[in-house]
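Student: See the structures that follow.
All of the numbers you see were taken from the coordinates with simple rules; none came from a lab. Computed from a prediction, not measured in an experiment: that's the story for all the values here. Cβ atoms are built from the backbone, for glycine too; each structure is taken alone.
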Structure P
Amino acid sequence: MNSTSEQAVVFIRLPGLEYVPAGMLWHQDRDYFFRYGRRYLQRSEAIPLDPGHLPLADMEFSSRGLFSALRDAAPDRWGRKVLGLMAGRAPGTLSEFEILTAAHHPQRMGALAFGRTPDHPESFAPWASGDAFSLVPEDIGRVAAVVARIDQLEDDEELDALREAMPEDAFLAALASSLSLGGARPKAMVTVDGRSWIAKFSKRGDPWREPVVEHATMTLAARCKITVAPTRLTLTQGQFVLLVERFDRAQNDARHVVSGFTVTGVEEDGDWGSYQNLAEQARRLGDAESGPEIFRRMVFNALCSNRDDHPRNHAFFVSRKRIAMTPAYDVVPSAIRFRQWDLSLRCGVEGRAATKSNMLSNVRPFGLTDQEAALIWEEMRSIAADWREHFAACGVTGKEMEELRYRFALVES
């Protein structure tokens with residue numbers, strides 16, 4: 001079998017600047033290599049792509065598989081489905097390098113981008129060129145129509161039919177605004193009132209109106225003193241769409257963000273570790289303040305039965321000398337009922353069990369005493385106990401709450 005070798009310049013947007021070349025990425029089959037550019041290392045404002053595994057140093061780094069911090073910059077399941085449809089290939093046949101470099105969008109998530117030369121970032125895939133492909137749509141209704149159809153599509157022939165049914169610029173803008181986004185749910189980048197948002201749509205098979213329930217859950221988390229990304233609901237074509245404000249953008253600057261996978265060093269197909277390990281590794285990389293916040297997020301995920309709390313749904317801003325936790329996002333009750341509620345990460349000595357005793361069994365890694373943790377638990381449980389009133393005020397129906405009550409069993413026990 002012939003080996004493959006490809007390379008790309010890695011760009012980063014530093015505060016107050018447009019994209020600057022940070023280094024070179026190349027790979028030989030599954031072995032990836034990266035080296036920072038010497039000019040980049042000389043910048044006083046340079047920041048590491050990954051402070052734990054790619055520190056600012058004049059050396060060659062290697063990894064079996066794509067570096068985790070760069071994997072964070074690639075689309076996840078939803079974006080990969082869109083990529084596969086655009087390329088006319090099954091997503092599983094696209095290499096990690098192709099997925100990473102296929103499409104550049106000036107408003108792509110995070111601060112990283114890729115190009116063939118040090119001049120500027122660019123899309124590597126021939127189908128990802130053109131001005132329409134770089135637009136951020138403002139018409140949520142048009143985007144919703146495209147995204148809803150894509151959610152139902154199985155192959156590129158159906159995509160061609162969709163493409164012929166609407167203006168090319170609208171079609172491309174809707175697709176391009178989905179490509180750098182993580183998660184499995186249909187979503188897109190949009191501009192509303194001059195601000196950047198992630199629009200999240202309903203999906204086939206949802207047991208409730210997911211945008212409404214997620215908005216209610218996120219705002220309930222805020223009442224529980226968790227730092228969350230601002231959310232709002234909008235109605236388009238008779239369907240609710242959730243808008244989540246982007247925290248990777250601040251005053252036109254992009255912020256470099258890495259996932260919990262990168263911070264902890266755990267593998268996607270291996271043991272995802274524990275909340276305690278997440279707090280300890282964050283502290284090791286300079287985030288001395290997020291321990292209690294991580295504890296609160298663990299407790300709230302248990303109280304609302306959010307099982308989508310894997311390491312990619314925990315993220316951190318990266319600066320030159322430290323990391324800092326981003327606002328919480330993708331917090332919503334599980335759509336599936338389970339006989340026993342577990343979280344994705346271990347919570348204590350009882351493993352992943354979402355129980356009070358387990359979450360209070362090992363709290364020192366969060367920088368809390370047993371008494372402090374117990375007080376936080378009781379405070380949060382008391383606030384979450386009013387979830388029905390809060391959800392009703394957010395527009396959740398009685399029928400939806402009847403299904404949701406199984407997810408809030410820990411609150412009411």
Structure Q
Amino acid sequence: MAASPLFAPLGSRDYRRLWSAQFISVVGDKVNQIAMSILVYKATGSILQVGVMLAITTLPAVLFGMAAGVFVDRWDRRTTMVVSDLLRGTIVLSVPLLIHLGLPFFYLAAFGVSTVSLFFEPARLSLIPDVVEREHLMAANSLDNVTTSVSELLGLAFGAGVVSALGASNAFVLDAITYLVSAALVATVSKRTRPAKSGPGSERFMDQLQQGLRYINEEPVLRDLVTVYTFASAGVAASITAVNGLGLERFGSGAVEGRAVGLAVLDAAITIGLLLGSASVGRSGPDRAGRKFLTSLGVFGAVFASVSLARTLPATLPLLMIGGVANMWFFVPGATIIQRASKPDCLGRVFAAKNALSRVATVLGFLVAGVLAEYVGLPTAVALIGMTITLVSVFGWTRGALRET
């Protein structure tokens with residue numbers, strides 16, 4: 001069958017509305033990300049607290065990620081998306097008030113937005129097959145990823161401009177508006193889904209997770225890959241906290257809100273790297289996936305460690321872009337190895353178990369990076385994070401099953 005043109009799914013009116021909602025929503029997410037980092041740093045002057053905020057936004061995925069997917073299957077997906085957007089908009093509007101009441105209230109709002117988002121994204125992805133022709137599904141998924149990268153770049157530029165010009169508090173008002181516009185677009189989608197019958201309860205979730213962990217432990221390739229991936233997830237999360245610190249302290253000056261530009265520029269370099277990496281790794285073919293996985297992880301660690309030596313923004317940006325490319329050459333082969341090494345009827349449980357472990361590691365990575373930046377200084381923290389990731393890669397090379405897959 002000939003490949004569908006990338007923009008063919010846009011022939012569906014319902015998909016166009018979902019696509020537009022996604023575009024606007026991701027822009028809002030980036031505005032929210034920059035404004036939250038700026039607001040926390042302005043209130044505390046602490047990179048550790050920025051790391052705490054990032055950890056809190058990840059914690060809902062650890063606690064509720066698997067459960068959210070089941071509830072999405074039970075509810076009408078269009079309604080789930082609309083309600084999620086309205087709730088997120090309401091919570092975001094309250095953030096400027098909550099920060100004045102104290103950090104615990106602000107963190108509670110961040111936790112709430114992330115929790116609600118767990119329902120929006122699976123509902124959107126699950127609705128796509130219902131609104132496009134089967135032969136256009138691959139194109140729809142490709143367009144979905146391209147749109148996410150492009151809207152993230154635009155969201156970074158928009159967010160930096162809004163925060164710098166209007167202040168972080170006012171940026172949350174515009175962020176709330178993006179959620180409301182997204183809700184209005186989704187509400188016009190004509191396709192409705194029939195809620196599934198009641199699915200497995202909490203005991204089934206634990207059973208599935210345990211089965212996935214047992215299967216991973218019994219397969220040497222999966223055991224080695226998930227072990228390396230989990231430790232690498234902590235390192236990558238730590239690097240995100242460190243990049244926030246670089247934008248706020250090394251390349252930020254003047255009023256705190258003005259440092260949003262530095263944050264956005266650094267994040268944009270990484271995003272461009274992710275876009276280039278996702279385009280290039282797909283052309284490399286499926287051979288030697290294990291070696292690609294481990295080599296790219298080592299490259300990421302070495303490049304990020306070298307960021308500690310880069311004293312200027314022009315010297316830092318190419319390094320972060322290379323790191324973004326390496327990240328995709330690590331992520332895509334890793335997913336491919338799991339897909340090839342797992343039995344079809346175990347694949348979902350393997351991914352669920354891998355995601356559960358990596359999300360726990362991500363939370364720890366955010367926190368550890370904040371502690372390092374606070375107590376040993378940001379340049380030393382960046383160097384230690386990069387060297388640790390490189391050591392994880394070295395450990396991976398000692399695992400024969402993973403290396404040769």
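Student: State the single structure among P, Q that was used to calculate distance in nm of label points 7 Å out along Cα→Cβ at positions 45 and 77, giving 3.8. Show your work: numbers first, answer last.
Tutor: Values: P: 3.8; Q: 5.0.
The read-out was computed on structure P.
Student: Let me ask something else. State the single structure among P, Q that was used to calculate helix-only ellipticity at 222 nm (-39500 (n - 2.57) for each DSSP H run of 4 or more, over all residues; to 500), giving -9000. Don't skip to the answer; put the middle values down first.
Tutor: Details: P: -9000; Q: -28500.
Comparing all candidates, it corresponds to P.
Student: To continue, here is another question. Suppose Kirkwood radius over Cα pairs in Å, for residues 261-316 alone works out to 11.6; of P, Q, which structure was it derived from? Don't skip to the end; give the middle numbers.
Tutor: Numbers: P: 11.6; Q: 13.0.
Of the structures listed, the value fits P.
Student: Thinking only about relative contact order in percent (Cα under 8 Å, 6 or more apart), which of P, Q has the largest value? All intermediate terms of the calculation are to be shown ahead of the outcome.
Tutor: On the way: P: 14; Q: 26.
Largest one: structure Q.
Student: Given that volume of the Cα convex hull per residue in Å³, derived from a single structure, equals 148, which label among P, Q identifies that structure? Write down the numbers at each step before the final one.
Tutor: Numbers: P: 148; Q: 138.
It traces back to P.
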